[in-house]
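Given below, in the form of structure tokens, are the structures.
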Structure P
Amino acid sequence: MRICVIGNSHAGAIKEGWDRIAADHPGVAVQFFAAPGDNMDGLKLFEGRMVATEPLLAEFVTLSSGGQTEIRPEAHDLFLIVGLGLRPPKMDRRLSAQVYRAVTSELSRCLACRVAGMIRMVSEAPILMLPNPLPARQPTPDETEGRLMRQEDCLRDVQSALGLNGLQILRQPEETLSSEWTTDRRWSEGSTTLAGVIGMAPGAMHPDSEFNHMNADYGALWLSIILADLAGKPRHSR
């Protein structure tokens, strides 16, 4: 199984997690192509290959992939898109159906979804999408009082709006959550920056106040769940 991971800074946790569990999966090869922020917007199709068209993106792609300068779709059996602006919107249940459709339609045009569309133009391989992790902070009143639409409903409708065969948007693992809209702090403590993970700034960590990026434990859990699902094994449980 050859897995291609494309993402932004949130892919750092996935890479750290893979480094931790790779030895347990000798039949799996995972290659990462990651750059912070929206730099992946500079990834363009050229003669069937996905090529970095901006210098900073090219630098991150080369470092994160271990020396590759482009993504060759035929070299991968599965694509995993991490972050890239895909986050479940917080929408009040009282919103009209028209507003709801407008929001989900807009989300289906985020960078993660555009990258998915690009992949599907040149490959029929399955695509899995991991939304931005939920913040590791205390939940706000609107998140605890049942006034918001369910995340899984929003993500399901975004997936439907994309209309791409073989694509699935995954919901954050239940065991990482402290509430419907927040992550337990232990999954973000000691997180490393993407630059730190790929060797651009070795050992660089997020500050203690950072609650949007996750750590290696989170990445290892996600990949363990995905690989177990692909192998038809029972899901990881608490």
Structure Q
Amino acid sequence: MRIGIVNDLRAACEALRRVVDSLPDHVVAWTASDGVEAIAMAKRDRPDLILMDLLMPHMDGSQATRQIMATAPCAILVVTATVSGNISLVYDAMGYGALDAVDTPMLGPTGEVTGAGALVEKIGTIAKLVGITADPRRARRAVTSSTPPRLLVVGASTGGPKAISDLLFPLPQDWNVAVILVQHVDVAFAPGLAKWLGDRTGRAVRVIEQGQEPLAGDVLLAGTNDHVVLTRSRTLEYRQEPR
């Protein structure tokens, strides 16, 4: 897997390079110090994946992501000093096509890299997605029913925020089906994701509260790492294990 690194800090670039070099069959294709340079590099030598910082001179990572996806599309993983501290830009980048976000690992005084576990895991997940397309011969028949649905459940992981936004935006304003969203995202980011989805879709997206009953037209987002269970009394509960 060929990976481009975009970061204006030399220490961060070196930490990312060492992480990539430690992975079998992964190589650094190029490095760029800002968004403008990243766009030019992506056009000249499109990698399999770009590790994109957010706060950089000349052009931030969100706008760079937008232009790269329009001119030289490839997988983009936001890697920034603090995801929670830049949550608005993170979701902007995801809205333009970035697949996920993770904190930048640190380069220690003796050259050791710390905090790389989450980055390695996300690179592995994206590696499985790159170049994979659906086989049309395995297309499933649509399930039809004469009974209108009362609940729509959507589960998503890498790349999910943009996909969910694209799904919700065209729904009619008089949509009378409750929507339950389960997105693989860190607990701390759930309220920010709900707000971002609401801003992009014009809908009130709320984090699920324990014991809440989904009503027609509700758009509810799971807010913990637990399972979300619809009980017999038609309320939503968080449980560590499904029953």
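What follows draws every value from the coordinates through simple rules; no lab data is involved. Just so we're clear, the structure is a prediction, and the values are computed from it rather than from any experiment. Cβ atoms are built from the backbone, for glycine too; each structure is taken alone.
Upon calculation of Cα Rg over 2.2 N^0.38 Å from the atomic coordinates, which of the structures P, Q produces 1.11? Structure Q accounts for this read-out.
Out of P, Q, which one gives 4.1 for distance in nm of label points 7 Å out along Cα→Cβ at positions 119 and 151 as computed from the coordinates? This value belongs to structure Q.
Here FRET efficiency 1/(1 + (r/R0)^6) of positions 31 and 103 (r between Cβ atoms, R0 = 35 Å, to 0.05) was derived from just one of the structures P, Q, and that gives 1.00; the source is Q. Name the one structure among P, Q that mean count of other Cβ atoms within 10 Å over residues 111-118 of 13.4 was derived from. The read-out comes from structure Q.
The maximum of relative contact order in percent (Cα under 8 Å, 6 or more apart) over structures P, Q, that is, the highest value, falls on P.
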